[in-house]
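Dropping the structures in below, format is structure tokens.
Just so you know, all these numbers are worked out from the coordinates, no wet-lab data involved. Keep in mind that what you see is a predicted model, and the values were worked out from it rather than measured. Cβ atoms are built from the backbone, for glycine too; each structure is taken alone.
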Structure P
Amino acid sequence: MNTHRYIYFNSRDTLFRIALSQIVCFSADKNYTFLQLTNGQKLVFTFSLQKMEQYLSEKLNEDAKMFARIGKSYIINLNYVYQIDIVKQKLHLLDPVTSKSFVLEISKEALRNLRGIYVNKQL
């Protein structure tokens with residue numbers, strides 16, 4: 001993971017410069033997108049998760065591959081996947097530097113798809 005890469009989010013009154021390594025996940029709430037950072041801070045943006053997905057793809061090029069859309073509600077940083085629990089419908093994300101963990105409730109189907117990414121990488 002390139003810790004020197006940044007992404008910029010610009011609103012009418014604020015500019016955020018965020019290291020990609022600080023992004024744990026994005027979550028959707030209607031037309032809002034919440035950004036969870038490794039330090040526990042949560043930012044909110046007034047556009048949909050779909051638009052965020054497009055923005056990441058446009059701005060990050062190859063680095064966009066470190067993020068994956070999981071179900072309808074999340075884009076996660078694949079570097080922080082720690083445990084995929086399909087039965088309990090939970091995804092555990094862990095920042096290895098701070099040992100801070102984040103737990104997301106995700107559908108079984110979305111978790112199976114995510115698990116497939118990792119199983120296929122190891123073969």
Structure Q
Amino acid sequence: MFKVNRIHHIAIICSNYEVSKQFYVNILNFTPLNEVYREERDSYKLDLLVNDSYQIELFSFPNPKKRPSYPEAAGLRHIAFEVNNIEETVQYLQSNNITVEVIRIDPITFKKFTFFADPDGLPIELYEA
């Protein structure tokens with residue numbers, strides 16, 4: 001029987017490693033676990049801990065191809081992070097010059113949610129607990 005326990009990690013390829021590293025570490029406050037430079041690929045890989053639970057792998061590659069990021073495009077739609085207070089989180093992001101969409105209410109769960117983007121335009125959702 002096939003059974004998944006949980007999400008192990010999320011892999012993100014960025015176009016500017018230093019900019020994305022600063023965003024995920026200093027703005028989103030994810031904890032660096034391990035950073036490796038792979039000379040044969042001219043590539044960095046940074047493992048990030050998200051609140052002692054999920055891990056993000058941040059990759060850099062020379063000249064990565066652009067990925068269209070349309071709301072209903074095929075492929076990964078967005079990543080979502082749960083927060084306790086969405087208004088405080090939005091205020092924090094905006095104070096760091098991050099553009100955040102208007103907070104909406106999920107018509108099914110009646111929970112608050114909103115979106116913002118990482119430096120490469122990857123859509124990130126915030127969902128209030």
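Before moving on, here are some points about what is shown:
- Structure (P, Q) behind the derived value 0.80 of FRET efficiency 1/(1 + (r/R0)^6) of positions 60 and 84 (r between Cβ atoms, R0 = 30 Å, to 0.05): P
- In terms of mean projected area of the Cα convex hull in nm², the structure with the greatest value among P, Q is Q.
- Origin of the value 10.0, where mean count of other Cβ atoms within 10 Å over residues 12-19 was derived from one of P, Q: P
- Computed 17.0 for mean count of other Cβ atoms within 10 Å over residues 20-27 - originating structure among P, Q: Q
- If you line up P, Q by relative contact order in percent (Cα under 8 Å, 6 or more apart), the top spot, with the largest value, goes to Q.
- Origin of the derived value -7000 (helix-only ellipticity at 222 nm (-39500 (n - 2.57) for each DSSP H run of 4 or more, over all residues; to 500); candidates P, Q): P
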